[in-house]
Structure 1
Amino acid sequence: MSGSIATRTGDDGSTSLLYGQRVPKNHPQIEAVGAYDELNVALGAVKPLLSDSAIRTLLSGLQTNLIALMGEVACAETDAARYATSKFVKISAADVTTLDNAVAALEARGLKFDGWATPGANTLAAAFDTARVVARRAERRLCALPTHGRTVRPELRQFTNRLADLLWLLARQAEQ
């Protein structure tokens, strides 16, 4: 079975964290990583609907950020120091600033919206709103980790929060 995706090691309902620690598949960190994986897919589903290459490029960069974020979240607390000193790419304050700048640019366009948005005005807006709610679910899973003994760097929470804000604004822009 060498090289197969079907390792069968998860047949017992467990999976591995980043450095090999086995945990149940419903472990809070696995739930968080799964939510971010869904978000990555949701962003990928938006890209074919885009005519704006700059937004497509932005989303591709955000998907790369999500892979880095998932790696960090998939690391056991006991391996956090090892991860911190590793060569793995990590979410940084600059990544949060990129999102802040994208949010500010959209807000500067004077988007019009009143009250709560009702998704579904068009396919692109609905796709952005779908990604947004997945981002909020991922954010909730991430914010729950400290109650389960896994510390979370502030940049991860900030990145996720800003990403959901950006997706909300992109959906509103797509409606207009």
Structure 2
Amino acid sequence: MSGRPSAWLQRLAPTPPGAALDVACGSGRNLHWLVDAGWQVTGIDRDAAATAPLQDLAEIINADIENGPWPLADREFDLVVVCNYLWRPLFDDIRAAVRPGGWLIWETFADGQQTLGRPSRPDFLLQRGELLRVCEGWRIVAYEDLFEDGADLETSPRFVQRVAAMRPSPAA
């Protein structure tokens, strides 16, 4: 595992723990934290070498979700986590993976990052308010769109956008 878990995730993950999906989980910095917090975790990533050490911790699905079918079309989770990943064609699939009443916690690079380094392609940078639009009709619990200088985070300076949102439950 490389890196610390997302402070945004640690701050806003709902309780009690249930079923969680970590999209583009990589080597598992967030997956480890979720497991330790009591979540039943499914991680998905295309890099089988990075996820190999995670096989005993969680359900791991190795799939190229950018060039193949979404492998979780029939599944819903209490929490879906997306950190440092953006592939707009998956917006609907990711939203659909959140169970009614469940949470989406998403954080990734935003427009402006190209002035600092990578990622620099517009395809991988959120536009102003884009995560709010992705979560339209959901309860927005927290949202940020900002520049972090990295000084107190022990990270490089970055432009970032974050949302924590709850999918509405059907009316009773």
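Each reported figure results from applying straightforward, stated rules to the coordinates on display, with no laboratory input. Computed from a prediction, not measured in an experiment: that's the story for all the values here. Cβ atoms are built from the backbone, for glycine too; each structure is taken alone.
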For structures 1, 2, calculate distance in nm of label points 7 Å out along Cα→Cβ at positions 114 and 138 and state which one comes out highest. 1
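Compute relative contact order in percent (Cα under 8 Å, 6 or more apart) for each of 1, 2 and report the one that scores greatest. Don't jump to the answer; show the numbers that get you there.
Values: 1: 28; 2: 18.
Comparing 1, 2 by relative contact order in percent (Cα under 8 Å, 6 or more apart), the maximum is at 1.
As an exercise: helix-only ellipticity at 222 nm (-39500 (n - 2.57) for each DSSP H run of 4 or more, over all residues; to 500), calculated from one structure in 1, 2, equals -20000. Which structure is it? Don't jump to the answer; show the numbers that get you there.
Working: 1: -20000; 2: -3500.
Corresponding structure: 1.
Using semi-axes √(5λ) of the Cα gyration tensor in Å as the calculated read-out, with 31, 18, 15 as its value, let me know the right label among 1, 2. Please list the in-between numbers first.
Details: 1: 31, 18, 15; 2: 23, 20, 17.
Going through each structure in turn, the value belongs to 1.
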Cα extents along the principal axes in Å, for residues 42-129 alone was computed and gave 46, 27, 25; which structure, 1, 2, did it come from? 1
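For structures 1, 2, which has the highest computed value of distance in nm of label points 7 Å out along Cα→Cβ at positions 74 and 98?
Values: 1: 2.0; 2: 2.5.
Largest one: structure 2.
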Source structure (of 1, 2) for Cα Rg over 2.2 N^0.38 Å, for residues 26-89 alone, computed value 1.09: 2
